[in-house]
Structure I
Amino acid sequence: MKIIAFGGSNSKNSINKKLATYASSLFENGLVEVLDLNDYALPLFSVDLEKEIGQPKLATDFLEKIASADLLVVSMAENNGNYSVAFKNLFDWASRQMKDVFQQKDMFLMSTSPGRRGGTTVLEIAKNAFPRYGAQIKATFSLPNFNENFDSEHLRISNPELDKEIKTIVANFYQQ
């Protein structure tokens, strides 16, 4: 099973990329490719710019990565209660080429943040919006208080209850 994982942030030390990396590693027999949104840096989308430059190859490349997946493991960063600008801009460019950006792929949708809500606002926004763009969301997970509940050195959830919860979600992923 080919898994494409990414965090919805362009931070070099993205906590959401770390969570997506960990979660994708829990799937048995998964061939995992972790994307970095910094590899898809695009100019700020506008219809005027689109008329001028056309469709950027980086947006096409992102769509091709999605197409190659059997499963998407996505952890959304929350910036001021919404998507990060880096994710939204890439999404906007990609959606101009293909409305179903997520191409009817199964998705494990997550979020995390340093705060106690764990990015639940952006998680709910994505959970409601992504199916309109071809995401088949099979499960969701929010990790609160990232710095207290995640071991960044070993890339794993350090809180036993939360680690058990995500492992149970993964174990039952296709039974849901």
Structure II
Amino acid sequence: MRNQKNDFRVLIKPWDESNLNLLYLLNTPQMLEHLGGPEAEEQVIERHKRYIGVAETGTGCMFSIMLAPHDEPVGNVGYWESVWQEETIYEIGWGILPPFQNQGIATAATTAAIASAREQKKYRYMHAFPSVDNPASNGICRKLGFTLISECDFEYPKGSFLRCNNWRLDLKSHS
């Protein structure tokens, strides 16, 4: 997908062993301000294993976000099975390194990830749960046609609750 504002293409590539360093780059106070803060090294390694495992188990797909033509890693996006209010759904999330924010990269990459989830034809709904205090991620949800359902308390990380917006996208609709 070509970015309108800049001369680069946004690509998503399935998460693999080579992406561990990208997780370390994303594991900063600024990047995780709305998600409970940075993780310890062992937590980053476990997250990396989970990201690889999502595709291997068929429960979703995690991607690195790359800028072509140089294949520069700038973030991640992905979706995974989750249970929300007793219904199995896809949950989606993304993160873009600070120097690459506000350029449409997250929107382009998330659009591609949604297309991948639609191709699975597995679940009707996809939800995103950005913090109520995260205007950028809430703006992406709005821009991509998610419907704001409500504010909610969302457990992340385990044992910690965040005040989030519950956004829902109908994967059967192509609005």
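Just so you know, all these numbers are worked out from the coordinates, no wet-lab data involved. Bear in mind that the values here come from a model prediction, so they are computed numbers and not experimental data. Cβ atoms are built from the backbone, for glycine too; each structure is taken alone.
Source structure of the calculated read-out (distance in nm of label points 7 Å out along Cα→Cβ at positions 23 and 143, 0.9) within I, II: I.
When mean count of other Cβ atoms within 10 Å over residues 47-54 is calculated for each of structures I, II, structure II gives the greatest result. Highest-scoring entry among I, II, by relative contact order in percent (Cα under 8 Å, 6 or more apart), is I. When Rg and Dmax of the Cα atoms in Å is computed for each of I, II, the one that comes out at 15.6, 52 is I. Assuming -8500 is helix-only ellipticity at 222 nm (-39500 (n - 2.57) for each DSSP H run of 4 or more, over all residues; to 500) as calculated from a single structure, say which of I, II it is. The value was obtained from structure II.
Using Rg/Rh (Cα atoms, Kirkwood Rh), for residues 63-126 alone as the calculated read-out, with 0.99 as its value, let me know the right label among I, II. Provide the component values of the computation, followed by the final result.
Values: I: 0.99; II: 1.05.
Working through the options, I get structure I.
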